[in-house]
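*Asks:* Right after this note come the structures.
Coordinate-derived values only; no laboratory data. A quick note: this is a predicted structure, and the numbers were derived from the prediction, not measured. Cβ atoms are built from the backbone, for glycine too; each structure is taken alone.
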Structure 1
């Protein structure tokens, strides 16, 4: 209710609307209607003219006739969406044809609404106002989200140094740098070290999310031996997995795979998937990692198969989302922020790749990410 009441207070006067119609009388009628609410407007008489006018006029909304000489309104809308994506303004089709087939065709082309001829001024203004309000609210939310990410990044950055210092000091104490500790003192120091490490991991993940969502994630993509990267991560993970008597086995590809990747970021992806596999599998589990390529499709992939509880069907929508914790709990009491898989997805997608998760027959889950063999 509060969001709705907020949108009704938005001042939309001065918003720019492009009218695209080969009927000049329709343009004149619509122009008169738009002036009553303080909108600015410009006109184009063909689809090609609309595409040209868009680049210079930059309208906030387009009223588009369907039947025009040259390319029709549907094709013009499709080309706008293809060229400008999410930045393209909402398109409302204006037409005398309003049967269901035309409505579906218009929505499929990227339109958001229809205005039937002859025009009813109150209906025209109400529909335009509704879509402009929605657009304005999305702009406000986008700005608020960007501000949130900047604040989150600053907080995480400022917290990281003192936490790292706490962890370092406890390591000195634990290793006896200032003299031997009795059992109670050592237990207390180890507790502080574990807590500071968990907090540092969380802060680092928050910093990663803020960096990625702010759009400043920079990839340094170079051809890199993927099997070599995965093998190193597996070796390090096995050292930690040994505490749970769990073992990770790597099945390397038959031939070398060298996609263009940011090796540090991709190592973060692999490390996170391996850590999750160990974290959620019961002690004594066998985890397998497979790497391969399909030159015909131009892709390579890495799959991590665990023996954990799998993903409940009712919770799949939480997977790969920020703070998307599932009901499954780590089997060794490990901590989880719910950010790891969200970061993995964003890094993989930044590499033009995809990531999926599928339950295995019986028990366990397979996380698989694919990457293009060439950037």
Structure 2
């Protein structure tokens, strides 16, 4: 299950390997310092669930955070989501993105992922801050939640947590098996032992052999740890040209999508795995004229939108299509696109493992039983 991942040039491999060894030693020393109390972890006056991963790049943390927040609300628990707010203007000082009633920051200030979460979960507060402990205390002071869900926090050992969930891509859980910068691992595979449960994401539909073999590998590396399997299920909504008109958003049914499949689309995205978005668009049945790719977390400028408009026109597209994260980054400024926009989001589907996952969360948190959502 150690795939190719990031493959360095042969000439650079020795230097990257040396850098990876140094990086790994630093990570191990840091974890040991927290484990032995040299560096102190602090608790918050509420339950804390961390959602994180071992690798850089997308494993579906944000959709899982939203799914988990929904589970907690179904349980009757008050919940607040705390995220770093990566590349947002409020990242350094920390801020409230949503108070559970109103959006208080745009994507430029909040960061694209926290803004997307707050935009979708209008009744759940969202707080951002690079200093996660301070952001957690801000959440406690403002909203007094019973549970805080920490987004992308496996490596953030400053905060104690009641549940530590690690997400791994079912198809390539550890990349090429090397640490940064030679590979995509943020920390050694042995760090799996620190997690309370593993959620395999992007499990291929109809390919039980892949998910079963990956789950067996995880159980071998971390004996006794629960392993749950999930797939990403796309959903779509349509926005009619004006990007800052929430009322114009229309969730699309399967019938709606089938009708739109007759029209050519031009796709653009700036996420960790643009190729996965291409595949999703095609799997949904859209007639994709072409795609334009940007770097992860790319901030769209007026010039970018002009390029997208020109390229879509040349391709003869009738609709534009992008990801929910990219749409969040299009919220800044009164910008218009020349065509209606289809936005694709994803949600986790745990299938046969959902009941066991719910029981795991319920058991760790205690309290009333959870209903399936």
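*Asks:* With distance in nm of label points 7 Å out along Cα→Cβ at positions 96 and 312 derived from the coordinates and found to be 3.6, which of 1, 2 does the value describe?
*Replies:* Checking each candidate, the match is 2.
*Asks:* A further question on this structure: Comparing structures 1, 2 by distance in nm of label points 7 Å out along Cα→Cβ at positions 88 and 352, which one has the largest value?
*Replies:* Comparing 1, 2, the top value of distance in nm of label points 7 Å out along Cα→Cβ at positions 88 and 352 belongs to 2.
*Asks:* Next question. By the measure distance in nm of label points 7 Å out along Cα→Cβ at positions 176 and 344, tell me the structure among 1, 2 with the highest figure.
*Replies:* Comparing 1, 2, the top value of distance in nm of label points 7 Å out along Cα→Cβ at positions 176 and 344 belongs to 1.
*Asks:* Of the structures 1, 2, report the one carrying the highest value of mean count of other Cβ atoms within 10 Å over residues 136-143.
*Replies:* Across 1, 2, mean count of other Cβ atoms within 10 Å over residues 136-143 peaks for 2.
*Asks:* Suppose you compute helix-only ellipticity at 222 nm (-39500 (n - 2.57) for each DSSP H run of 4 or more, over all residues; to 500) for every structure in 1, 2: which one lands on -10000?
*Replies:* The structure behind it is 2.
*Asks:* Using the calculated result 27.9, 93 for Rg and Dmax of the Cα atoms in Å, pick out the matching structure from 1, 2.
*Replies:* Attributed to the structure labelled 1.
*Asks:* In terms of relative contact order in percent (Cα under 8 Å, 6 or more apart), which of structures 1, 2 is highest?
*Replies:* Comparing 1, 2 by relative contact order in percent (Cα under 8 Å, 6 or more apart), the maximum is at 2.
*Asks:* So Rg/Rh (Cα atoms, Kirkwood Rh), for residues 40-223 alone, computed for just one structure, reads 0.98; which one of 1, 2 is that?
*Replies:* It was calculated from structure 2.
*Asks:* Which one of 1, 2 has distance in nm of label points 7 Å out along Cα→Cβ at positions 80 and 280, as calculated from the coordinates, equal to 4.2?
*Replies:* It must be structure 1, since only it matches.
*Asks:* 1, 2: which one has mean count of other Cβ atoms within 10 Å over residues 128-135, as calculated, at 17.9?
*Replies:* 1
*Asks:* Now for a separate question. Given that distance in nm of label points 7 Å out along Cα→Cβ at positions 144 and 304, derived from a single structure, equals 3.4, which label among 1, 2 identifies that structure?
*Replies:* The read-out comes from structure 1.
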